[in-house]
Every structure is written in C-alpha cells, then in structure tokens.
Structure P
Amino acid sequence: MEFQQLEVFAAVVEEGSISRAAARVCRTQPAVSISMKKLEEEMGAPLFDRSERHNHQLTASGKLLYSYATRILEIRKEATAALRDLAQGRRGNLRIGTHESTSLYMLPSLLHALNEAHPGVKTEVVCGNSEHLLRMLGHRMIELALIADVPDEPQLERHLIMRDELALIASPGHRLAGVEHVDIRKLAGEFLILQGTKSVMRETIVRAFQESETPFNLSVENIAIEAIKRMVVGNVGIGFVPRMCVREEAANGKLVTIKLDGVRNEWNLWLVRRKEQSLSRAARTFIDVSLAVARSLERDA
C-alpha cells in the first residue's frame, strides 16, 4: 500500500465518483479504477459496494480504511510542512476560515495573541458563511473555522470563544431611536438591511417577521458589515448585526442599538476543527491562545 494509492482512494470517497477523483489527482479514469482494484486485492476485501453503477458506497472495510487513510495522509502532510518550514527557517502556516464580521472585530486580537506566543506564523484568512466554511473544513482546505453557526456533530470539536447577541441598529434620527427594546410588529414596513443570504442570522430574522405576520421589505441583503453600518447611519433603513460590531458607534452616538423582543438573539462564536484532522503547530497554538482570550472575556463580562 502506497501513499499514492491512499490519495486516490480518499479522492474517490470524497469526490463521490471516479471521474471527479481522476480530475482531482490528475490521472485518467481507467488509471484510478485500476488503482482501486489493486488496493482492494491488497486489502483482501471490497472497499466499495458497486451494486449501483453510479453510486459507489463504502463497505465496512472501506469505511475503516478511509478512517486510517485520512489520518495517514494528514500526518504525512504535517510532517512535510514541518520539515519544509524548518529547512526554510519559517515558524509555520495557518489557514483559518471565519465570518467577515469576526475577521474585523475579533480575529485581530486572537492573531495578536498568536503572534506573541508563536512569532513568525504566516496566517491566511478565508471569509464566508458557516455552511461554506464547514464544507472547506471537511475538505481540509482550512485547519480551523471561527464561526457562529456550528452543528453539534460528533466529527467536530468545538470551543466556545465568545458569547454575543444580535442587535437591531438604527440611526439616532430614526423614529425608534429613543426606545431600549421593541416588538417585531412595530417594525412593519421598515427597510431591512441584512448581511448574508444563507446565514442563520438572516433566517432567524426573516422567520420572526413571517411568524408574526409582520410585513417587511428586504431593501438590501448580502452586504458587508461596514456597508450596513454606513447605510444605517445615513438613515436608509435598520440593520441587524452582532453587537460586537457596533460597540464603538453606539458609544460615540453614531448608532443606537435596540433589543428586539420575541426573537432569539443569541450569537455565540465557536472555534471548530475536524477531530480526525491532524493540526499544525500553529493551529494548536491558535486554539490555546484563543481559549485563553475566551477565559479573559468571560472574566470581564
């Protein structure tokens, strides 16, 4: 059994077809099929159930081999990266996915703590919604994800980094600027400005309007946090953002924050990894410093 065979096997499993796996590993489809046949002969057991021509499911043997194959390939990748970094005098690389809001208002402090604990780390940040970042995590395109919407699944290890909440924001000149909290029915006809088209936050807000039979107008959606704040300051409409994103503007009077009654406004930030994925030294250090920051935030709360 060779590394190349395991790479091809993992590609077939993860891509779900011989053709896509062949494209991923830059080999022909017949070569991939032959490689899988030889691997099965060597293992002495079928790895795929081929009863359905275009839907190859793993057998029990295939599932067991895949669990070992992913770990073996990850350890090889980690060892290769560590030796390369040592040879080139680098201290390691980290690829992490997060939300746009978190990259602006939380991630900088975590990266500062990482740099103090592990100087010289090169960090690449990928922004997106939770669904997209969890998919990237599953395909090992990132090591860690710092996100809000995390399913409680056995293959994921998650650490709570920060407790926050969604805030309704409005201009100081808005009709609701003087109230501390408001029922969603009082927002009938308001122009809503929301960030993502596939976020749990958006779904929560829209569902609350629909369930209360309150008419609403999504004037702008899928827009960056900074643009939302600028539009709200200009009294174009009202917005919904994590409270951490508007602390400065609320403190200096540029925006007002209002609690929305009858809507689940919990917005917790989690650091997530795949349990079976080996982590680089930089990723392990980032987890450690993030948990230290989380404990500090909990004490100050």
Structure Q
Amino acid sequence: MTDDRNWPDPEELERLAAALPPLVHFGTSTWTYPGWQGLVYHREYPASGAAAKMLAEYARWPLFRTVGIDSFFYRPASARTLQSYAEALPAGFPCLSKVWERITAHTFANPRERERMGQLNPDWLNADLFLNEVVGPMQEHFADHMGPLILEFQALGKKSGVGPEEFAEHLDKFFGALPRSVRYAVEIRNGDFLAEEYFAVLRQHGVAHVFNAWTRMPTIGEQLLLHDAITAPFVVSRALLTPGRSYSKAVEEFAPYDRIREESPSLRGDLAALAKASLELRIPAYLIVNNRAEGCSPLTIAAVAKRVAAG
C-alpha cells in the first residue's frame, strides 16, 4: 500500500530548521495528537495523562520553536501542571498560553456552566482576577517558558451592547492595570472590531493583535494591511480555520490529522508574509498553526518554513 502522507525526511527537516531565522518561531495549537505518530512522535503514549511526556518529544521536532497551550482557556493552570510542563521543556522554550475564559467571556457560554448560560460574566476583563489566577501562578512556576499570553474573545453580538469603541475602552482600562513586564496578545472574532481605536489601544500598551485565520474573519493578509496592525515588539498569529469552514466540519473532514487534506496557498503566503514583516522589523514572530487549517499542522509549518527559509 502506497503511503500518500508526504512526510518530510528527518534530515531535510534538520536542514530546513538550520536555515530558518532565529526570530521565527513556528508551533502548533496544542500537541496531543495520535495521528502524528511516526511524524513527530516515535514513542507510544497512553490515551490520557501523557501530555507532559509528549510535550518533551514535541519540543525536539526540528521546526517547533513554540507551542500553543489551549487547555488553559478552560481552567487556570495548576501549579502541578505548570511544573510538569516546565520540567519537560528545554530551557527558554516559549509557550503561547491561552488565558482562562472567565477573563475574556462577556457572557457565560460554557456548556459545563448550564445554570449560568447566557448570563453576563461579572469577571469579564477583571484585572485583579487575571493577575491572581493566571499571571501569578505562571510567573511562579513557568517563568522561563512564558511567551505572550493570548486573550481570546469570542464574537460579541449587537445585544451585548459592546461595539468597537466600547471594546477598545474596556481593553484600555484592563491593560492599564497590568504590569508591562508580561507580554499579552488579543485575539478577536469580530471583524468590525478591527478599527483604528482597537489598534491604537494595543499599541499604547505594547499588546499584540493576534493575526488569526478564522471562518468569519478577514484573512491574515487582509488584517496585516489594516491600521499599522503590528502593535507590539513581537508578532503573534494563529492559523485556525480557512474562511467558510466551521470547526466541526474541519474535525469531520481532517481527522486524524496525519496529512494535508486541503492545501491553502493563500494561508501559507499570509504566514510567510507575517514572518517577513517581523524580520524586517527585527522582532520575534510566534506563528501557531492548527490541524484544522489544512489537515496536519506540522506539514503546514514545514511548507511555510520552506518559503521563509528561501526568502
């Protein structure tokens, strides 16, 4: 039976990694995927409880220089988890951790909190809660691996009463209460929030806009052209979905994420353009890719890395 997965040769990966500029950090949106067995992982792991051990092997794959930790979105990271991840990673390996949704959710939307579904969240953009439950533990147990903390905001409808101007004002107040020694990045799902006041607030506080590929957002390339959209001394991107494809549809069509299912030349070009922009500015770029973008994020990264290295 012919293997049509087109996995790169390990020696080719090593050569490609050596050709990549140090400022460019590729990584994936989480890492515990059995479909990567033989590509990224060469040990057998149990179905659960092996995240730290898998992370240790993940960090040895030649093209990975960062990783997105999505699980912290659902609950604050425990000291035990942070310590286990810190022990698994090489010194200085930066992680892009999503911030607990209690800080970023305007209304309760988690099915596990059914009794509060649809109610306003009193802790939305609560700076004290963020510092105590997120920043403090990470500084104590994960300081050597703290990349930008990503605050992901779900789409806000008109009924929320929060428009582009109000959202920018809330961000201004929130970041004004935080230490500037920590790096932050904001990811939004409202295309109309990509306004001058939004970028101005981020720039004032040295916070990055997350260039995100999402089903109902302008493309990364289009976002890059808006209002001096690089607002911090670092670049953050998350390539999650291609326009028009829902998350559930991507899961259905792309699992088990062991090959490219649908190549997106435009997405690859946009990520390479972000890398080029960061290099021209001489600032680091953290480029996260999800399996649901093309079907296999390590292979997407390999393809984009070739463009960056060639450029």
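From which structure (P, Q) was helix-only ellipticity at 222 nm (-39500 (n - 2.57) for each DSSP H run of 4 or more, over all residues; to 500) calculated, if the value obtained is -14500?
Attributed to the structure labelled P.
Can you say which of P, Q returns 1.27 when Cα Rg over 2.2 N^0.38 Å, for residues 18-121 alone is computed?
On the way: P: 1.59; Q: 1.27.
Matching structure: Q.
Taking mean count of other Cβ atoms within 10 Å over residues 10-17 for each of P, Q, which is largest?
Working: P: 18.4; Q: 14.0.
Between P, Q, the highest calculated value is found for P.
Check the numbers for distance in nm of label points 7 Å out along Cα→Cβ at positions 258 and 274 across P, Q and tell me which is largest.
Sorting by distance in nm of label points 7 Å out along Cα→Cβ at positions 258 and 274 in descending order puts P first.
Assuming 1.6 is distance in nm of label points 7 Å out along Cα→Cβ at positions 58 and 250 as calculated from a single structure, say which of P, Q it is. Intermediate results must be reported in sequence, preceding the final value.
On the way: P: 4.5; Q: 1.6.
This figure was derived from Q.
State the single structure among P, Q that was used to calculate distance in nm of label points 7 Å out along Cα→Cβ at positions 114 and 130, giving 2.1.
Working: P: 2.1; Q: 3.2.
For distance in nm of label points 7 Å out along Cα→Cβ at positions 114 and 130, the value 2.1 is produced by structure P.
Could you tell me which structure in P, Q was used to calculate P(r) over Cα pairs in 20 Å bins from 0, in percent as 28, 45, 24, 3? Show your work: numbers first, answer last.
Numbers: P: 28, 45, 24, 3; Q: 33, 61, 6.
Going through each structure in turn, the value belongs to P.
A short reminder: the numbers here are calculations on the coordinates, not readings from a lab. These numbers come from a predicted model, not from an experiment. Cβ atoms are built from the backbone, for glycine too; each structure is taken alone.
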